[in-house]
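Just so it is clear, none of the values below were taken in a lab; they were calculated from the coordinates. Computed from a prediction, not measured in an experiment: that's the story for all the values here.
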Structure I
Amino acid sequence: MCGIAGLWSAPGAAPPRRDEVEHMVAALHHRGPDGQGVLVQGPVGLGHARLAIIDLAGGAQPMGNEDGAIQVVFNGEIFNYLELRADLLKRGHRFATASDTEVLVHLYEEHGDAFVRHLNGQFAIALWDGRRQRLVLARDRVGIRPLFHTRVNGRLAFASEVKALFALPEVPRALDATGLASVFGYWAALPPTSVFEGVEVLPPGHVMTVDAAGTRIERYWDWPFGADTPAWSDERWADELHELLVDAVRLQLRADVPVGAYLSGGLDSSIITTIIRRRTETPLRSFSLTFEDAEFDEREHQQALVAKLGTDHSAIEASKPAIAAAFARMVRHAETPVVRTAPVPMMLLADSVRAAGYKVVLTGEGADEAFGGYDLFKEAAIRRFVARAPGSKWRGALLGRLYPYLANSPAAGRAMTQGFFGSGLDKTASPAFAHMLRLQTTRRVLAFFRPEWRQRLEAFDAEAALAATLPADFARWPALARDQYVEANTLMSGYLLSSQGDRMAMAASIEARFPFLDHRVLEFSCRLPVRLKLCGLKEKVLLRRAFAAELPPSIGQRTKQPYRAPDSACFFEGGRLRDDTAALLDRTSLDDAGLFDPVAVGKLVDKCAAGRAIGFGDNMAFVGIVSTMSLHRQLVRGEAA
C-alpha cells in the first residue's frame, strides 16, 4: 500500500518540476513511510510514497520497463501477480525485480489499456507511456483505493488524496455544494464529484487516458447483475462459494511482511479468520474493537471465536473521550464530512495494528453488499410488501422485527413505524427506494446551514443524481439486485471503503485487504438466486450455509449487527461540550466559516447536552456539523485542528 501523485502538462503549459511532485508526495507520507520516489520525464511527473509489502528490497517506484519508456506508480496490491508474471515470462518479457509493480508495465505492453482487466487486486495506477506520450490512470473495480484529479493552468494533477493536490499553491481550496449535498444524503459524494470545488474522483472500475488530443474515461468493469443464473443445487452453490472465498483469502495473504486480520465477532470477519486458521499456513493474529456501551460491544462473540480458533488476539476499547480526541485527526484523513463517528475507532484499531508490528490486515467488508446482509435490504423488502397492501396491519408489524440491537429502534412504536417507514411507498419503482429513509434522515443536517448554503444544498436532486449513474438495464433487475447495486456504488465505495476503510487504515500506515471484494466473488454473488441471499428476514443465506460446519452456531446463525459507535455523546463531558469541540462551534468560528446558522446549531448543542438527541437524525446532524467545520478548518483554511 502506498500513495501516488503526479502532474501532466498539456502542450504550452508549464512542465512539471521535481520539487512540485516532491511536495505532493510529502503530503502522503502516512501512506508510504518506507520510501519516496519521483520521476520527471517530459510533460509528466510521477511521485510515490511507499509502504513496503512485497519485494521489500526491489519494489521502489516509479518503476519502468526494460528501456524505461513506460513508467508506473501505483497504490495497492496485485494479488495474482505471480500467475501474471509467469505468463509474461513465457511471452518473452524480462523482469528486474520480484515485485507486483513490475507486472503492470509488462502487462500494459502486452494488452494496452485492457491490462486492468487481467488484474485481481485493489489499486490506483498512474502509467506513463513515453512512446505514445499518454498518461493512463486506472482504479480498481469497486473503489478500494482512491484517486483524485484536478486541472489548473493547463495541467492535470492527480493523487491518492486531496491534500496532495493542495500541496500545489495554484489549486484552490473551497467546499463544493453538490459534493456536500451528496454526502448529506448518500454519506458520500457521487463520483466524479468530490466535496472540493474543481476536484474530481476517478470512479471505480474506470480507466482515464490523457494526451495532447484530450481526455477519455471508460468503464472496464461493473457489477454484473442481470447475468444468467445457473440451475445449480444449493449444495453446489455453497461448495462453489466456499472454494472461491478460500482462494480469495489465499491470494490476499501474499506478502513479504506478517499479515493479521480484523475480528469483529460478526459472520463476515469470522469467516475470514476461520479460513486463515483452518485453510492456510499463515499464523493467525487477530485484532478487535470493543466498546463500554453494550449496545455497540461485540466482545462476547469475538472471544467465542478466539477460543475456538486459538488465535493470538488483542482488543482495544474505544471510549467516548478517545473517539472525541481523535475526531479531528480522522476528518483530516477522511477528507470529507461524515455523519457517524464510526471511522474513528477503526483508525484507533489500525493504530494498534501498527503498534503490534503489522502492516497488513484482512477484513470482512463487502460481504453485506454482495450477499444481501444489511437491514436496509430487509427494510426495503418489507416496505415493498407493505406497499402492495398499505392498509394491512400485520404486514406493517413485520417492521417491528428489525433492529433488535438498537436501544431506540425506529420501528419500536406503531405511530413512528407507520409515519416513518410508511413514507414513499408510492415510489417502489424508484432506484433510490431502499435508500429514501436514509436520505430523509441524513438530510436533517441541511436545516442547520445558513440560508444561502441551504438553498444550494437543497437544489441537489438526489434521485436524479443517482439515476445518472445507473446501467441501462437496471430497471429489469430484481429489486434486491437494484438495492445492492445502489448500496455498493454509494455507501460502500464512497464511505465504507474510503472514510471508514482505506483512509483510516492508511492514517496508521496499514494496508487493509478485502477478500469478499475479490471480483470473482462479486461476479459469483451477482448470479445468485435472491432466495440464497435474502429469504424472509434471514440474510446472507448461502454464506451462512457455505461455512456452517466451521463456525460456532452462535456466530454462524447470529443476526447481522452492523458496526456502530457512540455519536454525539462522545463530544460532551459533564453535560458540557469538550473544549476542542466548543471552539469549532462557537459563534466566531461558525461566522468565519460561513456555513452554519449559529442559532440553529446552538439549539442542537443544547439538545445533545441534555441527552435528548436519541434519534439518528439529530446525531447525524451533530456529527455532520462538527466534521464539516473541522474539514473546513483543516483543509480549506489550512489550519491545525
Structure II
Amino acid sequence: MSTRTIRRFFAPGVALALILTAGNLFAAGGKQAAKPTADDCLACHGDSTLTHDVNGKPVSLYVNPQTFKDSIHGSMFTCVDCHNDIKGPVHETTPKKISCASCHADEQAAYDRSFHARAVAGGMHAATCVDCHGSPHELLPASDPKSRVHHTNIPATCGSCHSQKFVMEDGGESAQMVASYQESVHGHAVAAGSEKAAVCTDCHGTHEILDAKDSKSPIFKFNVPSTCGQCHQDVAKQFKGSIHGQGIAQGNWMAPVCTDCHGIHSIKSHLDPNSPVNAQNLAQATCARCHEGVRLSQEFGVPGRRASTYLASYHGLASRLGSQVVANCASCHGVHNILPSSDPGSTINPANLAHTCGQCHPGANAEFAAAKVHVDAPLSADVGSKAVRWIRRFYLSMIFAVIGGMLLHNFIVWRAKLIARRKTQHDFVVRMPLRFRWQHAILLTSFFVLVVTGFALKFPGSWFDTMLGLGEHLRGLLHRIAAVVLIGVSVYHLFEAVLTRQGRRLVLDLVPTLDDIRGAWQNVAYYLGLSRSKPEFARFNYAEKAEYWALVWGMIVMAVTGTALWGKVVVGNHLPRWWLDIATAIHFYEAVLATLAILVWHFYQVFLDPDTYPMNWAWWDGKMPLHHYEEEHGLDREALEAAQAAIKAESESESEKETTGVPHGE
C-alpha cells in the first residue's frame, strides 16, 4: 500500500504513526530505540506532503530542514532537547508547548519583569519571544545580518508591532513613534547601514523593557543622561557638570535632560530647520519653554522673560529675519556645558565674557562685553537698563504729545476747510433719506465693533487687543451686543424692503442686469484709455450693486455661523463636533473677506475717489452735488429731474424774495 493510499484511508496522525513505525520498530529483545535525531523528526516534519492533507491543509508542523539546520538551535540541539516530552519518533499526541526559560532562564526572568509581560498578562497585544526572535526552528544569532534582532533590523522588528495603530491604542500609546524614529538622525544612519547609531534596544533595553515612569527604566527621566551617554560619552560628561546636570543629580524634575531639548524618537541634526536645537528654534521654542515663564523664578530665583528680551534685542530681531550667523542662546551660554554666570567656568562669567563675545566680535574687550544682551528685562537694575527705561518713557510721552498735537491741528484745519468747501456747493441731489442714513450709521458702527472685538480674540497681543484694553468677558459681551444690533438693523431693513414702496424701489434698482456687465467692461476700458466714451449708469452702478449683495450674503453667513458658535453647547449636543469647527473657519475667513472688502472697495468709493475726495457726504447729509450725480448716474432721469425742479423752485423763491424786498434767508 502506498503512502498516498494510507493517507487517503487513515487519519493523518495515524498515517504518520504507521509510516514511522515501519522504519523505526523497537529493537529486538524489548530494548527502547535510540534518542531520535533531528533527521528522524525532519523525515516527517520536513516533508510538506506529510504535514499537509490532500487538500493542502496543514495537519502537523512543517519545518524547513535547511532553515532549521542553519539556525542557532539546529547547530546545537536536536528536536527532543526542547520537545523533551517526545520519547520516540512515533507520537500520536501533539507535543507540549515548549518554554524558552528552560535554557534562557535569566532572559525569561527579565522579560517577566518587563512592560510587555505585564501587558500580555493583562490580555493586551504585546511582544513575546517569537515576535522578536522569530520561530525557534529558524532563529539566528544576533550577530547574523539576517537575524530579526541584528542591530540594523531592530527598528523593523520593533516597528512590526509599534507601527500598528490598533496595537498601540490597545496599550494607550501612539504609533507615530516609529515614523518619527525613521525620520530621525538615528533612523537615517541605521537605514544607511550604520551598526553604531542608536536603535530601540539601545535606549529601552532588550528583555526587561520598562515603562518610562519606572525608576529602573533606562528612559526614566533621571536615567536619560546615562542612557544617551552610552554613545555620547563626552557630551554626557559635559552635561553632568552643567547646571542642568547638577539639577538632575539633585533630583530636580524641572531640570531638562537630553530628550527635553533634542526630542525623543524624532531627534534631528542641529542643522535641520525642524530640529528643536536648530539655531532658529532655540529662543522661540526650546529654551523658552523653561526660561520665558515665571515658574523657574518662583522656585529657584532664575530670571524669567529670557526669550522675549532676547528676541527684542538686535540678536533676536536678526534671528527672526533668518540670520544664520547671529548669536543665539547657545552661542553665549554654551550647549551641554551651561553654567550660571557666578561659576568661574561659565561662558558668561564676567571674566570670560570678552572671549565669548569675541567669537563673533573680534577684538571685543571687557568694556564691550559688559553691555547687557537682555537689556529690556524689566527687573534689570544696572545703569544702562534704567536709562533705557527712562528714555522709553520720555519718548513715548513725546510721541503721544507731539503726534497727537499734530493730528488734532490737522483735524481742526481739515474740518474747517471741508465745511467751507461744502458751503460753496449749492445744487444737490438727495441720495439717501434720513432713515437710510440711520441704518447705515448703525450698520457701520456695529460692524467695526465686531471687527475689533473679533480679531482681538483671534490675535491676542495685537493692536486689536491693546486697542480695547478689555478682559475676555467684556470683549465677548461687547462682541455679542454688536452682533445683535447688526442682525437687528438687517432685519429692519428686510421688513422695510418688503413693506414700504421706497424700500421695494430700492431693492428693484439694486437688481443686477446684463447692462451692468457691459457697463463694467466699458468703464474699465474707458479708464485704461481703450475707449473714448464713458458709460452712464442709473441709480446704482455695477460696483454699488455688487457691494450691496455682497453685504447681504456676508450678513447671512456671519449671522448663521456666529449664532451657531454662540450656542455651541446646543449645536454640539445635536450635531457632530466638526460642525462647530467648520462654523469657526467660515466665520473667521468671511470676517477677513468682509473687512478687507470694506477697506479696499467701499472706503475708496467714499473717501479716496478723486471725484469725491475728501469724502462723499451722502452718508452724512444724504446729498450729492448735482454735477457729480450727473456724471455717475446720468441715466437716473427721475432723480435728476426732481433735483432740477427743486433747484428751479428754490431759485424762483429767491427771486421773489428779492423782488418783494424780503430779506434773504427769512
Inset, instruction - Determine which structure produced the value 1.64 for Cα Rg over 2.2 N^0.38 Å, calculated from the coordinates; the candidates are I, II. - result: II
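Using relative contact order in percent (Cα under 8 Å, 6 or more apart), single out the structure from I, II with the greatest value. Please report the intermediate quantities before stating the final value.
Values: I: 16; II: 6.
The structure with the largest value is I.
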Legend entry - Read-out helix-only ellipticity at 222 nm (-39500 (n - 2.57) for each DSSP H run of 4 or more, over all residues; to 500), computed value -16500, structure in I, II: II
